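What follows is a group of structures, each given as structure tokens.
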Structure P
Amino acid sequence: MYVNVKETAKLLSVSEKTVYRWIKRNLVPTYKVHGSYRFKRAELLDWATSKRRNVIEEPFEITQGEKEPLPSLADSISAGGIIYRVAGNNRDEVLADAVNHLRMPDEADLKMLKQVLLIREELSSTGIGDGIALPHPRNAILEHLIRAKVNICFLEHPVEFAALDGKLVHTLIIVVSPSLRIQLHLLSLLHMVLRDSALRKMLATQPRRDEVIKAIRTAEKKLLSAQH
């Protein structure tokens with residue numbers, strides 16, 4: 001889905017003048033559509049993450065004729081699962097092992113999923129700092145997937161992920177979704193709840209499954225309460 005300059009400025013909490021300056025200096029991915037500048041929301045979120053820029057303080061709302069309710073983050077983690085002792089000595093190896101443990105439909109092409117996750121990392125690291133990375137397919141939509149799944153994967157050994165803070169990654173949070181709308185919603189929620197330093201520190205200890213779900217559900221409720 002494309003957004004215009006005004007919507008982009010609101011999304012990134014900057015002025016329209018700043019957006020035009022970024023366009024002129026080729027600092028942000030943009031497209032010309034019927035003579036006007038347009039941006040892809042998925043690419044903007046990726047770009048904001050790579051530049052450590054905050055996004056708007058609310059989950060993305062995208063209307064593309066999709067009427068199904070947006071899932072909660074905690075429920076999506078329950079659907080995806082929490083995986084311990086993911087093996088590998090580098091980024092590519094831990095991503096491959098994590099994908100092998102995902103709860104995916106039998107028809108899902110895991111080889112393809114590994115490839116798109118690696119391609120996404122080559123474009124820009126999904127390491128957001130403090131040992132956490134948020135791998136996700138760039139184009140979001142996965143065939144045969146009925147509901148979104150957020151998978152928390154604790155690594156057996158921290159690995160280099162080219163995160164902006166230079167820290168090794170110990171936790172992958174992999175988002176897979178049947179639609180771009182839902183993926184952006186879940187990524188936005190993750191970016192906001194992970195601003196909680198206590199939650200980030202807890203993930204570094206690789207806590208029990210019930211503790212992770214409880215902490216995420218509490219953080220999500222706190223976030224939604226603050227928005228009303």
Structure Q
Amino acid sequence: MDIEKIKAIAADLLMDKKSHPWKERGNKYHHGERVGKMSVAIRKLMLPDDDSHDDIMLAAALFHDMANGDVKRAEHGKVGAERTRELIKDLCTEAELNDICHIIEVHDDRYPNDDRYPYWVKLHQDADYLDHFGCYDVWMSSIECAANGKTVMEGAEFMVEERGKWMMAIHGELNYEISHEILNEKLTYQREFGERFVREMNGEIIGLDDMWKKLNGIK
């Protein structure tokens with residue numbers, strides 16, 4: 001597989017594309033790049049001696065959302081797989097291409113307690129969800145709320161309440177225990193950030209009393 005040429009095709013196709021007007025330029029490409037890297041990172045922990053599908057996961061991740069926003073959401077995996085097959089058919093073997101397109105086609109068909117899909121599909125599915133949370137979700141929630149006319153306080157509350165609820169619901173769709181741990185870490189970070197955000201938007205200065213004591217030598 002010529003993974004470098006595949007990356008170049010994805011960058012040329014997706015770097016200037018975005019699925020929503022308010023999202024940052026190139027979000028589809030960068031999301032795919034991160035998903036691929038996370039898939040491989042988790043694989044190295046779970047299956048340290050099996051790198052047979054690393055390039056396949058990287059390639060699939062780059063293209064998995066290429067049709068998102070162009071067609072109905074329920075169809076974007078299938079359409080994306082068809083488009084990807086045409087784009088990279090000369091850059092990998094038929095078996096590799098079939099595995100890449102399979103990941104893309106079923107990446108939203110999650111069955112956590114089912115063995116119908118091999119590990120490289122499940123790793124992609126988990127990484128795809130996990131990339132939506134943490135620092136990136138703070139960024140995305142901020143620009144989405146601003147684009148939709150919410151106040152800063154409404155945006156802060158949205159991060160704490162609505163995003164927190166969604167993250168908890170996602171636990172039921174993850175395949176691996178390590179994925180649950182990663183999501184919990186991101187949830188803790190976002191909850192702490194969101195709670196501080198709400199406090200600051202209410203005019204509170206965090207740690208003011210301790211600062212005053214330090215300046216005045218008070219223990």
Structure R
Amino acid sequence: MNHELWTMNYKITLENIGRRFNRDWIFRGIDHTFTTGKIYAILGPNGSGKSTLLQVLNGSLSPSAGKISYFYEDKPVEIDQVYKHLSLAAPYLELIEEFTLDEMIDFHFKFKSYQKGIDKSKLIALLAMPGAKNKLIKYFSSGMKQRLKLALAFCSDTPMLMLDEPTSNLDTQGVDWYLSLVQQFAQNRLTIICSNQEHEYSFCDEQLSIVDFKRG
């Protein structure tokens with residue numbers, strides 16, 4: 001599938017990036033460049049700082065040291081504009097429990113555009129939840145909620161895609177479904193996946209291990 005946004009050349013550069021809480025460094029000294037067309041894995045055990053690094057990358061946390069820069073076609077992008085170009089799915093992002101599935105999708109796509117060839121009915125079909133259209137999110141299982149978070153992120157027309165523990169709460173069938181979304185919607189974007197489960201990242205082009213940047 002070709003789409004205008006997918007031709008956008010985005011780049012994130014990290015220069016000596018570090019983040020600490022109080023006096024304790026979570027990571028420090030990260031130099032790395034992330035570019036459109038590659039899928040990156042940020043790896044490490046639970047509690048190692050993967051999610052913190054992802055929050056620095058998506059602009060929701062400031063680094064304690066170093067510099068992060070964003071570029072579109074080699075032109076700088078202000079950090080307060082980054083969210084417009086980004087889709088994110090993460091365990092700590094909450095859905096609006098009082099919305100129905102139908103209302104949640106409509107709300108999300110007030111702020112994002114659909115991928116080319118996708119609309120609400122196709123997204124619901126992709127979820128395989130046709131009977132849940134008018135069901136309140138609060139009555140969804142944890143697996144259904146995770147599927148919805150992933151579908152909203154993958155199907156949003158953004159050049160950057162960030163996923164944190166993408167198959168949490170998914171069964172084996174759900175993992176296969178996630179991998180099919182990667183094939184359909186993660187190519188030719190700047191995609192970053194935080195994980196400690198090999199099936200979530202085995203296809204990634206580059207791996208960045210957070211433990212390599214722990215303070216010794």
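A few remarks follow.
- Value 0.90, calculated as FRET efficiency 1/(1 + (r/R0)^6) of positions 15 and 47 (r between Cβ atoms, R0 = 25 Å, to 0.05), assigned to which of P, Q, R: P
- Which entry (P, Q, R) yields the derived value -0.69 for log10 I(q)/I(0) by the Debye sum over Cα atoms at q = 0.15 Å⁻¹, for residues 87-158 alone: Q
- Which of P, Q, R yields 1.7 [distance in nm of label points 7 Å out along Cα→Cβ at positions 111 and 135, calculated]: P
- With helix-only ellipticity at 222 nm (-39500 (n - 2.57) for each DSSP H run of 4 or more, over all residues; to 500) derived as -21000, matching label from P, Q, R: Q
Quick note: the coordinates plus some simple rules give every number you see, no bench work behind them. Everything quoted here is computed from the prediction, not taken from an experiment. Cβ atoms are built from the backbone, for glycine too; each structure is taken alone.
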